[in-house]
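Multiple structures are listed underneath, in structure tokens.
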Structure P
């Protein structure tokens, strides 16, 4: 059996492969809209390990497997020996003998790396504290559908230098766009990632500077999962970082706004933008379903 291909960050696929996944996602979306079905995952099982809760991740992977004729197993810490302290290496060795692909949503990125090292099947990072590559596939698909290729465009990140921001740094390298990150001091993304993408990425202090003449403006909640106790401190630090109509007036007139959800109206994004009839945020959420079906298909095909 061939060595499995994993998707732990966007850097695990090359730009040609990433674009092939996006184009296939758009194709699968069209097929789904017609009410047709391609049972390409018949008899295939996805193991879904959740150490962090989720709405979109669970529903999109589970529905995607069902639509393609496969099956998904939901495994919370209460349902596995991982929750009782079984070594990750042992869980990986056993689970990967029983399922065809594993999706993991957890805290430490090192956990998915260790799992992948001992797995016989593809491992998908469905979110860690460091990266959220599946969401980036959906975001890039959404931009491609609405505005064409993102290469050469300008993207503004407004908010915390979190896992989403760090996956946007990867995306700037892989899809060849300029990324401007606006965050308060002390909330920057990892320095090594910034260093590795110096030709694509700059950090600025004001949202207006980041958003000026941009084609896409992206934000996320100021307090990620596990940071709830920092909520008040973070809200004070991010005062003035809300993505709203006034801020968008500095971007290109046809610039898109994205948010990976859940969103807090009146905090990182205004209710007006979120509920705008032309908002692509809800389609961005839907595209998790299609992008992940295309990703699973790619990984299964390239791990035979």
Structure Q
């Protein structure tokens, strides 16, 4: 039943993204990044349907990703990667909701952000630039967030050159709204941060810690421990992260050490760098009579 629910969310999220692309972004030439934005720009340059470019690019990325990352990693990307071009193709004849580029940027960004939040709720992803980022990280040790940001920026700049500088500004608005919506939707679903305890063998310590530092962009604390039954020395890594990152953490740890234990706990409040900063204590009031 849980799997059915997860796949239902994945289908719903990718459908929302595709519909917003066809009804709002595509007819108004709003290329706000991602593989869909790139397909919009390339489609205009080569006079080819965006749906066809999406299909071709997705298949190339899946094949290339399987060569660089392995079939096990690619399997997690297949469903989300294929659903978006499928829904874009199915809904391509639906008439646009508006021809106002500002409205298209705002509501398109809102819809795409909501769709991405639903996909992340299903512990899935949409492939596309994510796959390229994974390949770059494996081959060149480039952080995922950095490569995706650069690729999205390149798409928006290309959109400005192909369409108009004004359309690039609208695309920037759309990307900003998408980010805000996605972050807000994830926070509404699960407000609290998570504390993750990862218990693994010493041989996997370096790989797991580097993956958390680079791929999740989170710090961690290492503790020494030993197995209660075997008395073998173990490493305990503690990190605090957003709920939206739990699926990624679980996947990367299990890819490195399938026998690792991961214990998750709620953190109602977290103070420190990267999280909520504590409120400074009020300064001691001095009575006017003391002056």
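Here, each number is a calculation from the coordinates, and none is a lab measurement. Fair warning: this is a prediction, and the values are worked out from it, not measured in the lab.
Can you tell which of P, Q yields -19500 when helix-only ellipticity at 222 nm (-39500 (n - 2.57) for each DSSP H run of 4 or more, over all residues; to 500) is derived from it? Provide the component values of the computation, followed by the final result.
Details: P: -12000; Q: -19500.
Label of the source structure: Q.
Thinking of P, Q, which structure, once Kirkwood radius over Cα pairs in Å, for residues 147-194 alone is computed, gives back 12.1?
On the way: P: 11.0; Q: 12.1.
Only one of P, Q returns 12.1 for Kirkwood radius over Cα pairs in Å, for residues 147-194 alone, namely Q.
One of P, Q was used to compute percent of Cα pairs over 35 Å apart, and the answer was 27. Which one was it?
Values: P: 17; Q: 27.
Among P, Q, the structure yielding 27 for percent of Cα pairs over 35 Å apart is Q.
Out of P, Q, which has the highest value for percent of Cα pairs over 19 Å apart, for residues 75-162 alone? Could you put the intermediate results ahead of the total?
Numbers: P: 50; Q: 55.
Answer by largest value of percent of Cα pairs over 19 Å apart, for residues 75-162 alone: Q.
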